[in-house]
1. Tell me which structure, out of P, Q, gives 7.4 once distance in nm of label points 7 Å out along Cα→Cβ at positions 130 and 570 is calculated.
2. Using distance in nm of label points 7 Å out along Cα→Cβ at positions 354 and 418 as the calculated read-out, with 3.5 as its value, let me know the right label among P, Q.
3. Taking 17, 43, 26, 10, 4, 0, 0 as the value of P(r) over Cα pairs in 20 Å bins from 0, in percent derived from one of the structures shown (P, Q), identify that structure.
4. With FRET efficiency 1/(1 + (r/R0)^6) of positions 282 and 386 (r between Cβ atoms, R0 = 41 Å, to 0.05) as the yardstick, tell me which of P, Q scores highest.
5. Given a value of 6 for relative contact order in percent (Cα under 8 Å, 6 or more apart), point me to the structure among P, Q it was derived from.
6. The value 0 for helix-only ellipticity at 222 nm (-39500 (n - 2.57) for each DSSP H run of 4 or more, over all residues; to 500) was derived from one model only; which of P, Q is it?
7. For mean projected area of the Cα convex hull in nm², for residues 466-521 alone, which of the structures P, Q scores highest?
8. Given that semi-axes √(5λ) of the Cα gyration tensor in Å, for residues 370-441 alone, derived from a single structure, equals 40, 13, 8, which label among P, Q identifies that structure?
Structure P
């Protein structure tokens, strides 16, 4: 019989990322590091606990767009690995459509690994830090150092490129908190690596292939680690920040978070030189134990503390990385209004940096009541933002327009709502950050007040601390004038939406060294309770005097009708901010506050009309005054048209010596005999006043109604 040369069918060849077998589950292929012996050596030999997830139809030799997902501080590779059959979030809306399974189902290879020094990557889990390959290398926590953790991500991605699994032209990075800060670093490095000596060179795979980051979606990140942990108050969202802004002066430590994070790292991770690890620290730049001791010691600030701050700016932050002709990868940046660790300034800093160099730079922003404590992380805003993130990666990694991704420069914001289980309000959208707010509410106090280093109510400070007070942005405390603080109360609200960063300008006269001017913005309700809306810290120079300008973290928040904003200035907001070691006092005067608002006119104006609007001199006439204004509700997501007009009750109307109030229909009537042009005035607390004039005809030559006409104002 003749031989048959028919093509023989071979079973589909599954990829073997890092030599690991892939098992079908949840409609994808899951390729897991199962035990310590299977860990993947990094560029320096440190063993890393790595998982890869692939589409269920992935085959060898067919490179895929790839996303590396970087976990938070103290976390591990499991943080973004879905366990539900649907591949959605396991226990949090934070990971809805933001996990390995969901991205793999969309056609991506997904890299999840535990950062060096944590978990089974030489962290304390299963005493993995005591294995010989960990002890032989500098495998401890380097705090998102570009030369170490950054190189780890780049090395793993390079190996996946060499194995034919990753498309080197379609690599994305994303992460939350610790992973978000690293994602900004990778975006700024883009096609470069940071060598151990601090210099740069081209990013290549172990086999020499050139790589670059094509898109980055950092969530709750820092961009300048020193500024976020020791804010000095010099950042302003209407200016482009200098690269070294956080160093001069060094700011006020956010002590409760710094202490909490350091303790968390000691439980789940391995610090350089910390027992039971041996040998002792052999990389001084990663000596976090000594750095923590310097921070908690406080003032006067030592030369060692300043040196470590410079180290953090240079190697542990994305924003200060010099571009040297390399523009960062496209970025979608997410920050939380109520995040007391990494507030919106951390992403606005990057946005302004890139958009100043290039007005069309591909960078967009997301804001909401999300992030670290005290944030609520609302379901509706989290889901909307995560879907934007999927569309963003589709655009830049798959060149797909099937989902609508945010356009470059665009800003999407949701507001904080209370109670915590209420859905966020929004979205509020703008083509650029500078146009997110449509108006401003301003109030001021000129008289001098004294702020002391020992002032304030410790119970109140503890209640609103993100660690001691818990995850509750809606918590209320009693309204009070705390001793040793300065207070400026705003007008009673008729309903306006704060949307952005409040700006405060004041004259200060400081007596003492190492002073700090902390601030809180409160929403004071008619029942005498107040809720923290925003806060900030400002490091004063020794004996500083003159006019200063600073901003708070910001928020999207509705001040309901009948409520009023209250600014409080303090010299001590512990335990959130570390109190100064040195006593001081500050004379504060001429304080001006500007709150950016979603409404064009956050203080609604009264609109006074009169019928009839003209009368004959000396004749008795019945005048009816009607007062209208916009609705007493905060702006909503569709607030692009003027607010609807409603009639206002209880407005005082003054006319020709008579004073009356409008009824429930917004009307007031009076019969008067007028002989000359007469003005009517309408006034009510919380509204801008209005004036209207009645025209009067007087008999004159040539016409029974001749004479002068008085035009309406």
Structure Q
């Protein structure tokens, strides 16, 4: 005997855009049902088949259990009663007092439904009816993802509704008299509410509104609409934010998928007053932004992409809380991947949206490179590399323009000697050609030709040797590794003003580049002559995972030149001493400290500390930096900052947090601070957060922000109004 059975467990109880739901469950007619029971009887007169006593029906991955199941052959109705339970292949468990279904599965009735979903959610209803095979109506239903126990019958929160209707044909879920309860207390009510059913990935509809107040934009209300039915590969969003002080902001987003690519465009526009850095106010200015990203696979080796970021003015993005980026990047590129070879061609444009006077960012058109890598140990036991590149920088307003073409070749080999000595040999050569127009040197010296063409060649031979020594103890081991490196390059003309320096201005000696054969960060700067590097790396490593590592090193240049600027740590023959200390004392306590000592007096020139500590109840993060200024860069003055952040768990669910950022440099003072309290359990989160930013008012970030958030698992987040407060002194 085979027959099919369908148990409807209900449908989604959630707010867009997130969804958590009890899925409709059915037995497939094409699969046989295996039935087990203590007793199975057939009543020919009543035309019924009855299974009683620990009845279990198994079909595929579904298991139905009940005290009694009756199948009426004449009416084609299946009835299950007494401890009815269904386990589906998804891990969801559904129980009911009584289930009655028609044989064609289009009509059904469930009484006393309770569903426990695999994610811990709970769904219940007094009764549910299935009609015409496409609609399920539930009466007096409720949904919660929170734990429910006998001691606390009311969960942290749940949604109750008089009626829930799931229309599978129109793929919609509708609620009547929906109520949100927290700890059994009704807090929100919606007479009518609907959303797409779980089988729909997206559906058009209104988005959750937002509202708030700030000193800069005044009171605002934001609403939006999601267009999800444009086509299967296209969707769009439109938002409108009227404000009382800063105009009506309109925002939009367009997303599209192609067979071999994707495109996303975000933009906004408003007519509002614009505050300049000098305090002036420009009235009724057209302002806006556009962000776009795209990627397209041309074939199995080539792909092309774009990244567009543009804003009408410096303060716009921060004022309307759209982006916190300092420099907007615009790029169009194409790249090729073929085996070990890589090719990239791009064009770039930059927009600096930081306050203050900043140097002009050049346009880059083109920037191209091609890199080739040989197989390891394929050439004299080593590996060869080669590459070519081209770069063109263009500035408006008679700034320096540059075109550069470069080619390089290299070879590297690593050997481990029988005595344990590790040797790495590097050979490389490169050639560069520079063409300059309106060069900066001609501005300082009018006798120079503003245009120039120069060529340059450079070769480097280097070797790095290390000798690691290991001593084993009972529960740990100690490693001591002296390291020595030497590099040799021919002398070049350091004063050639026909060679531009566009990519090697910001130089900082560090443990990461101490043994590099060229300490300049780019191509334009080339380190020449003879130099040697030496250092010592040591560490203690415990079998329990704890460790302590120390590295100290220095470099010495044999040539008396001044190719490196003051403050870089490389301006003298003997470089500054650099080092790093890493500690991992437990999973709670870790620290990374880097330092730079003056080579003459061993005074501190740079500190960088990142540390984390605490335990199960308390955790703290500390960050401290101190940098001496570096001549010729954008940071000629010393910088010093301290950042502290901590979280303390008062109970299992309650915690408090605090954060501060303090400037200890030339103009000391608090820059940012925040504090808050958070509640979080398995289904509900609540936080109250206050933050304070002390930044120039024209940036749009100044002031105090108060924000409360409430999060419901599988439903979404509800926020209080965003309130920004300014003191009277700040508004002057």
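We did not get these values from a lab; they are worked out from the coordinates using the rules stated. A quick note: this is a predicted structure, and the numbers were derived from the prediction, not measured. Cβ atoms are built from the backbone, for glycine too; each structure is taken alone.
1. Numbers: P: 4.4; Q: 7.4.
Of the options listed, only Q reproduces it.
2. Details: P: 3.5; Q: 5.8.
Label of the originating structure: P.
3. Details: P: 17, 43, 26, 10, 4, 0, 0; Q: 12, 31, 33, 19, 5, 0.
The read-out was computed on structure P.
4. Values: P: 0.50; Q: 0.15.
Looking at the calculated values, the largest one is P.
5. Working: P: 10; Q: 6.
Comparing all candidates, it corresponds to Q.
6. Values: P: -4500; Q: 0.
Source structure: Q.
7. Working: P: 6.5; Q: 5.9.
Checked P, Q; max of mean projected area of the Cα convex hull in nm², for residues 466-521 alone sits with P.
8. Numbers: P: 24, 18, 9; Q: 40, 13, 8.
The read-out comes from structure Q.
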